[in-house]
Structure I
Amino acid sequence: MSHSDLERLEALHKSYSALKAEISKAIIGQNQIIEQLFVAMLAQGHALLVGVPGLAKTLLIKSLSEIMDLKFNRIQFTPDLMPSDITGTEIIEEDHSTGKRAFRFVQGPVFANIVLADEINRTPPKTQAALLEAMQEHRVTASGQTYTLDEPFFVLATQNPIEQEGTYPLPEAQLDRFMLNLKVEYPTVDEEKEIVQSTTSAAEVSLQKVLTREEIRGYQQLIRQVPVADNVIAFAVDLVTRTRPAAPTAPDFIKKWVAWGAGPRASQYLVLGAKTMAALKGNPTPSIDDVKTVALPVLRHRVLTNFNAEADGVSTDEIVTRLLELN
């Protein structure tokens, strides 16, 4: 990397420290989730947050958009939501001076920098697919016209793991579009006391902007330029290969408990995630430990367990953790 790139890495490290300090005004705890959300954003990926209601998932995402001076839209997914409710629709508009009528495209809520797809499993597959297409292509097609979405474009979807009645679980192929699957856990007792104290008082939180849109775009390009050693890439690819039951290197517990392993997109996201983790720490190149740090959120929705795992009460998280312990 050039001297100017190293200076930009140092600037990114300082910006990240400032971002964490600022977001702690609104969010108590959840440090790992905040870090992983920022990793996904800088790596130009999307994230799925899974957690019970009331864990401040929406507040966290809204606070992030405020700190980074990005346009934020929330879409509450419901069973009657239509694709056009997300992407936008064409309306007939009359020109009063000429009396002529013409179609005009009205942009939907997907036209934002950060889109919160709240309870994405509450809406039918047709509507889910409309959002996932925008996530993949960064553009929307309506009536033959293509509209490009503003960069940076980042989708954060939430899922409630408790209620499964009347929901439409995302197919595995569509889950694969999300770079990270993040589990939002309950706060500790001390954190919960602090949350209750701060949210039941009259104090108002005012968040300052830390990053601009242009700086984020610049940092996203910088991440792509971070060099990666061959042994780090080899470790990431080997880790993903071992999740596949048919692979010669797959351990016995993978063959016993896993139906399908992760695909090549997992290897790409492991390396991209490791590059971003290293950059946030101010390091010029990622290590194997950086790959291990992002392994669980990258792999937990890409490793599909079979009936044996269900019968033995073994979760995907346990399988991935065990796999990491072998390396």
Structure II
Amino acid sequence: MKKVIVTFLFSFYCSIAVFAQSPYIPSESNIKNREWFEKTRLGMFIHFGVYTQLDDADEAWAMRKYTIAQYEKFADQFDPRNFNAKEWVATAKQLGFKYITITTKHHDGFCLFDSKYTDWTIMHHGKYRHDIIRAIADECHKQGLKLWLYYSLLDWHHPDFVFRKDEGGTYKYQLSNPNRDEQKYIQYMKNQLTELLTNYGTVDGIWFDGYWSKDTSRYPFHEIYGLIHQLQSACMIINNHDMFYIPGEDAMVYALYDPFPQVAYDGDPRLKQIPLQAMDMSSNKWGYYSKQIYKPVDTLIHNIEKVSQKHASFVLNTGPLPDGKIDMHFIDSMKVVNKRIENRN
């Protein structure tokens, strides 16, 4: 009897191991989404959050300078009073963007959406108290733009997040927690991803950030990716890590401001089987900074054409103003870009 039980348990755990390591087979709807994505020239990237109002040169990374209590006071002053989702999406369409990727939670952990798993959200802090992600999602669905949601794997505010030097460095002001348990944080991420993929209609992609090493043991990506595809099978997954493939990913991204990692790309034939995306800033900053240096129109056109030669989609970032308006310099530049590209064709 004991031998039978041991044999059964061995077979059971082997089957689990095989399942965990089984190759990812995308759904038919996912394949169609990939085909659309591969042909799409341009997407708008939006970095927006508490850091926007600080007017800090470190913009989206500014929290590292402050204690959690100090940063929470900044959050209580967050006031994007002129935010207008209809205007944001209409502007994106007018400027030729086919999809929007917006930060739902950056490294500071602050959520621009309503979450029942934390009070560290726009619904509990600041003067605006409206779900920005819901408003953008609704308008994207109404106006025909595809919606991608950025989600940082880092979280400087969460008591159970564990800092590692090769994953975004440390945050010296993190609250002490003798019972810190990273498994609780991973469950927190899964819970929030479930909210984003069940409460906001069709989500065409999840864009992960904050994982910059090749330590695949850090996060249970097979579980996280599996959850996403289970909730929305067409939803694509991009993870902003080095150029290497983790089963479950549906596209690969590279930073345009770095040389294209040709050797790494050519070294893994799986990368050539999935769409490619390039990301870049329209200035020298991701989030708003009043002294940011904007890229000239000629540079933007050159970059768009360079990405096109790689047969990649190009996601170009802008950081909206503290009051919630889209940066007019970005709008004016993109109008000229589109006009000049149109005249060339």
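One of I, II was used to compute helix-only ellipticity at 222 nm (-39500 (n - 2.57) for each DSSP H run of 4 or more, over all residues; to 500), and the result was -11500. Which label is that? Attributed to the structure labelled II.
Compare distance in nm of label points 7 Å out along Cα→Cβ at positions 256 and 312 across structures I, II and report the one with the greatest value. Let's see the in-between values first.
Details: I: 0.3; II: 1.0.
Top value of distance in nm of label points 7 Å out along Cα→Cβ at positions 256 and 312 goes to structure II.
Could you figure out which one of I, II the value 2.1 for distance in nm of label points 7 Å out along Cα→Cβ at positions 56 and 160 was computed from? Among I, II, the structure yielding 2.1 for distance in nm of label points 7 Å out along Cα→Cβ at positions 56 and 160 is I.
Looking at structures I, II, which one was Cα extents along the principal axes in Å calculated from, given that it came out as 77, 49, 37? Structure of origin is II. The maximum of distance in nm of label points 7 Å out along Cα→Cβ at positions 104 and 264 over structures I, II, that is, the highest value, falls on I.
Each value in this text was obtained by applying a stated rule to the coordinates, not by laboratory testing. Quantities reported herein were computed from a predicted structural model and do not represent experimental measurements. Cβ atoms are built from the backbone, for glycine too; each structure is taken alone.
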